[in-house]
1. Once FRET efficiency 1/(1 + (r/R0)^6) of positions 46 and 150 (r between Cβ atoms, R0 = 35 Å, to 0.05) is calculated for all of 1, 2, which comes out largest?
2. Quick check on the output: -23000 is helix-only ellipticity at 222 nm (-39500 (n - 2.57) for each DSSP H run of 4 or more, over all residues; to 500), derived from one of 1, 2. Which one produced it?
3. One of 1, 2 was used to calculate FRET efficiency 1/(1 + (r/R0)^6) of positions 110 and 166 (r between Cβ atoms, R0 = 25 Å, to 0.05), giving 0.40; which?
4. A value of 3.4 was computed for distance in nm of label points 7 Å out along Cα→Cβ at positions 62 and 206; which of 1, 2 is the source structure?
5. Just checking, which of 1, 2 has the largest value of volume of the Cα convex hull per residue in Å³?
Structure 1
């Protein structure tokens, strides 16, 4: 079920959209299936594409000195599930979701993947109802200083990204372990394992730093897909 109306959410987001237009973005599949409604999954699909385009547009014009590779990496962080989950938690989005009673009991309302999907669905609704210039301004305002903060750090530094994710979501630090080395001395390759929250990933590189970065990248991207 869902508590209260959507007026506080609309007000906190600064949106000029009627509650009945925003509501479908908050229909979890469990709620929609019970009532013969369409879930927010199609809106999530649209919102994901809208967010990608908006971020590409913003980054392209805000950072004319950054090349395509850098811009792609920055955008990947900004549109990632951990980032969307962080935005959703800040606006207390979970309490506005429409979920079934069984799903409520399972804690669906606070799942990172569910909250991230609802954020994308909101972007989809705003785009449909108000158009591209409006949704671009809305997203840019919602992200605020995060865009510049992410762009200011080395976007390829997945060890830092993984550490930040670990502290925010799990309250622990990643653990790195040298698994082995191979090859002659002049062409040695290292394999490193990184572990966090019961998950692990391997990375290879020509030195320990490179191998740790490769492992951190794999685990960071994998943890974005956590659904429970």
Structure 2
């Protein structure tokens, strides 16, 4: 960013300038912005003005403010996001889930609320009720994993999980679902989902994380076998 020495700007002006930097790609996805003090010097305004500008950008869905850590860009152009989703295959999605979901379980234990746990329990029951309906089971399965992410109360993680799970709308994923979701594997998934939920509700973060790893390994193995057919 260039130093702006013109007349004092409002928070709306600063938000517009930073927004332009983000949209142009000068500030990239997941990049941390400079500290408020540095931004105040750069734009020649008070730190309060910077804070208001960042709040505006967060409300617009361009950045995520993480107290004690900093402000991060969460904006990604539609074209880049769509391309990544269209090009991803089910096994790539599983690898991405392996990287995130065990820790999501830990955070769900730390930050999840009773009402959110109640919703997860309802989803477990719904999945168990859809043993012979792979499509309905898959929908409830998706909601369960999104529900876990919501328990973290981390907007960036929730957004990333939404991007990952959107791969399930691709033709290749639907083909894999048709090949893998038979009664035996659905029964096993239901047992694993219930174990994960019970560990989270019991506030056992490492146990929940390990159970999630086992669950994802089961799913990955099932997808791998289906891909070979």
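Nothing in this text is a laboratory measurement; each read-out follows from the coordinates by a stated rule. Predicted model, so just to flag it, every value in this text is computed and none were measured. Cβ atoms are built from the backbone, for glycine too; each structure is taken alone.
1. Across 1, 2, FRET efficiency 1/(1 + (r/R0)^6) of positions 46 and 150 (r between Cβ atoms, R0 = 35 Å, to 0.05) peaks for 1.
2. Going through each structure in turn, the value belongs to 2.
3. Comparing all candidates, it corresponds to 2.
4. That value comes from structure 1.
5. Largest calculated value belongs to 1.
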